[in-house]
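Several structures are given next for inspection.
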Structure I
Amino acid sequence: MRQLKTSIIILAYKEPEKFKRMFKTLIKNTSQKRTPYEIIVIDNDCDGNILKYLDTKRGDVEFLIHHNKTNGE
């Protein structure tokens, strides 16, 4: 039987330092073994530094990015 995952949806727009702190806290305080989850980042035309940060996490953390052309799309 396939185990269901919890979806964690994160909006990314501005304030890259706050986003980084939140993302690090999320990873530190979650466990794939205890509660399987997927991370979905919604890029609402976010600050480029957020995308650069996420690029550095690609090998460490599995996540999907959905790109919107504008905030509020």
Structure II
Amino acid sequence: MCDLNKPNWKDAPVWADSVACDEDGVWFWHETPFPEQSEDGWNSDGDVLVAKDSGHDHVENWRETLEVRP
């Protein structure tokens, strides 16, 4: 799981209500996220911004990485 390299909420844009890692190991800040139809990552009804690369090439349990802003 790529949560070892999860971005810090202090770096989140003000609009971001969630952070999640896609299957390819890239973390994104999201506004109203949902799993993509292709089932390899997250998408949003609002803004999306790359947060950081986790350093992992493949994250099997990417659906479990979604975290809502505390």
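Read-outs: derived from the displayed coordinates by stated rules, not from any lab. This structure is a prediction, so every number in the text was calculated from the model and none was measured.
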Identify the structure, out of I, II, from whose coordinates helix-only ellipticity at 222 nm (-39500 (n - 2.57) for each DSSP H run of 4 or more, over all residues; to 500) was calculated to give -9500. I
Given a value of 12.8, 41 for Rg and Dmax of the Cα atoms in Å, point me to the structure among I, II it was derived from. I
